[in-house]
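Below you'll find the structures, each written out as structure tokens.
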Structure I
Amino acid sequence: MDTYKEVRAALKESCDRCTSGLIALSGGLDSTIIAHLREKPDAVAVIAEDFVSTDLTYCQLAAKEAGLQLSIHSAGTTEILEAVEETIKILGNFNDIEIRNSAVMYMAVEWAKKNGYGSIITGDGADELFAGYDFMVNMPEDRLAGEIERVCSVMHFPAQAIGKSLGIAVELPFLGDAVVRLALQIPAGLKVGEKDGKRYGKLVLRKAFEGDIPAQIAWRPKSPMQDGAGTAGLTGLFESLIDGQKFDEERLATREKDGVEIRNKESMYYYNIYKKAHGVPARGSGITCPYCRCETGGSKFCRMCGAFPI
């Protein structure tokens, strides 16, 4: 059996093991593959009303091709900010990148709960196992294998914590045992490569399913949830709403009182929510972030505050 057939078979088996009747559908490669392999689940997509988003056309196309009933949940700014607050409370960090992305999943899981679903399927895990992140795409092959192994050793998925908090089971077919074993055996050179002069991550997934899903999606560049749903617009929102002088004063006070260096207005907004719910972050004893003083384990990315590179 060739690699592409093995990938298809492993993912099909993993999807068949899922019991949920609902998928979080972004119209990206990963969720569209699941939509193709599952037996006609319902689908939900979260789209911001007031910010630019990129997922709408793609999720509609994916749902149409797979014959799924798609619900578009249009989220206003007030709802998004409420989701941000709840997400910070659940995840216990003020990492701006993670919060912007995870707030989207919070709204999808909350939608599932309000509409009577007990579970939801997500495409988490594909980027880690199959080299989907942008920083991996141009990495030399001899380094890529080690980087995939490193990323997989520390991967975590906020959707699981969010689901647990809301009482909704989150199923991740890309993390099925057979899929993980196979993915870790596939050479890095099959995960990243070129098509029509452009380099792509998750190459083996794209080729395995390009005959089953729309070409626009099979070869769609990676789009983080914050871009697809539109929550990336929060950065500009906070820049426009928070007065510069007030921010400077509050940043200085936070540095002197809490020992935390706030990098921007958005981080300040998130930090205030975090501090109210969890208190001042505890200082690490090993290798720490120069901004929030939390332990990083030697990583260049701080899970607590989102600083990168450090």
Structure II
Amino acid sequence: MEYKITVRDFLALGLGLAFISVGIDHFNSPCWYEPIVPSILPNPTFWVLASGFFEALFGLLLIIPRTRAWASVGMAWMLVVLYWANFNMWYNDIPLSGKTYDDIWHVRRLVIQIVLILGVTWIGQVTPFKGREKLHDSLDIFQGRITSSGFQTGDRIVVGAWNSSPFGTFTDIMWAKPDGTRVLIAPTQEIADYVTAMYSFDEVILEDIVSREEGRSLSVKCKSMDLQFSWKKGFAIPFKRSLLFIATVELFFARLIFSTRTYGLTRNNRQEWYAIDRVSNLSYASANIDGEDIGEMTPMNQPCKFGFSEAPKKPASCEVRTHIL
């Protein structure tokens, strides 16, 4: 059977050779890399040489089609782990060859790391769904939008507006009061039972909830609340990711950048994955609770403690696909 050379083959060759070169350089010039090894690790030279070995090894395996998929997974994990050294350099302002770098440089370096991780997983074809996840028929899948904001009174509100779910189209509201009381507002008892089995609440309110999304705005109304949100264009993640990727690589960067989690266990020990398709910062939020205005939007400075993950500290609206097993 004739083998057709693809774009992935060319990229695998180029990236593989680059990693082999960098790996060899770790052996030729270990002193250059040693300053950024986190101080908690003993014997920096060992870790520099070890990272160089794996960079060269995974680079070689990435070039070979038969080992490419495994190499891309290993390389993605390696890039996640190795960023610890880069972050250490950033956080502690460590100079290399006597030169320090500003925050913009380090942000660019982080972006490069993310692009590399996405690139190697794309090359190995482990990032996109291959048709459907193997567990697809066992998953409860919710597709819609999660919008969250804090307010001047200390109230924190998280709205899930679901276009598609096992319960059809519906909206629910999670509300953390200033005193820490956690309230769920749900449209039906069935939905309330489902949500409270997975998340922690001190009070449950059943009310009809009407939500309407127009452009980049969302209005949510029920007997207890009148909510209005608007958001900026934000940025999209233009491809699907496997649940494994979401639970590992994406989880790491979600915690690092947004202080959130994209994977975890629910209260009733079910696995849950958040596949974020677009992240947008809010430009406006208002809330009336029982007829009283609770002030302007603020960051989510205190945790809500509904479940294993918290909403982003900065008020945001995210297009999301939630998978529950």
Structure III
Amino acid sequence: MQDDAQSILSPETMAHESFNSAAAAVDRLEALYSRATQFLSDEFLRTVSQGHPGRRLRAYYPEIRITINSFDKVDTRLSFGHVSGPGTYATTVTRPDLFRNYLIQQIELLIRNHGVSVDVGLSDTPMPVHFAVSGSAVAIPQEGVMNFSLRDVFDVPDLVTTNDDIVNGVMTRYDDGSAPLAPFTAQRVDYSLARLSHYTATDPTHFQNHVLFTNYQFYVDEFESYARAMLGDAASGYTAFVATGNQEITSPDGVLQTFTKMPQMPTYHLKRADGNGITLVNIGVGPSNAKTATDHIAVLRPHAWLMVGHCAGL
């Protein structure tokens, strides 16, 4: 879509669609997200090879919306899967492939508990090109490498709006009057996913629903020993063990490379096919690491996390 007034090229605008099936709604989210990331990836590669395109290039995150018109079906005893009162609620969504099971669970509960459909479509929140190409072979050059500013063509991460205002209770309404449907916006989630890869040297796709934190190496050693034992037990339900650098073994005698330089918070994952395995994060020394780790892992919506070791009581 060409916006002549703003000189912005975007994928063709598509109307919101209503869904009574959570799986179908997530399928639509995945299609919209894939279209946006593909557009930005293709246009970025074209811009790198051919130069400034003479206009801005922009794609938007998909979103979920739900409108409740009555208190009749509001059950405030529920801890999740419902909204607290009538109104329109919305949230932007990123990586619906990664969050598919979580999204289906939450949307199913919303549809069931309120007896209404959910709307899926494009939001008005631009997707930063850095997040669109994250995880691919495409690398974003540093500012100054190209003969024009990347910000003049693509949207980039904005730390002013990538915040915790929703979970902190500071932001209760969007500009259009809708209320937040989720604790984190898509940009906030994308930012944390990128940080997790950086800090832990493992991909967010490996993180499991149960998270342990420690700052003692011997707990890491014991965890690896336990993981190898579980991989040797066909009845354990565990399928793989992932270590630094996304090294993955599926047998108890699998070989893992050791590194002389480790990431800031080495992380290990004992995986189950349904994601209900265990992740161990060695946060090292200092409360700042603990806060950083929990701030970013929170966007993955784990079922539980626990600190093990002497410092667990502090």
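Which structure, out of I, II, III, was log10 I(q)/I(0) by the Debye sum over Cα atoms at q = 0.07, 0.14 Å⁻¹ derived from, given a value of -0.37, -1.10?
II
Given a value of 3.8 for distance in nm of label points 7 Å out along Cα→Cβ at positions 13 and 269, point me to the structure among I, II, III it was derived from.
The structure behind it is III.
I have -11500 for helix-only ellipticity at 222 nm (-39500 (n - 2.57) for each DSSP H run of 4 or more, over all residues; to 500), calculated from one of the structures I, II, III. Which structure is it?
II
When mean count of other Cβ atoms within 10 Å over residues 93-100 is calculated for each of the structures I, II, III, which structure yields the highest value?
I
Here mean count of other Cβ atoms within 10 Å over residues 45-52 has been calculated and equals 20.2, so which of I, II, III was it run on?
The read-out comes from structure I.
Comparing distance in nm of label points 7 Å out along Cα→Cβ at positions 85 and 237 across structures I, II, III, which is largest?
Once distance in nm of label points 7 Å out along Cα→Cβ at positions 85 and 237 is worked out for each structure, III has the highest.
Throughout, read-outs are computed from the coordinates displayed, never taken from laboratory work. From a predicted model like this one, the values you see are computed outputs, not experimental measurements. Cβ atoms are built from the backbone, for glycine too; each structure is taken alone.
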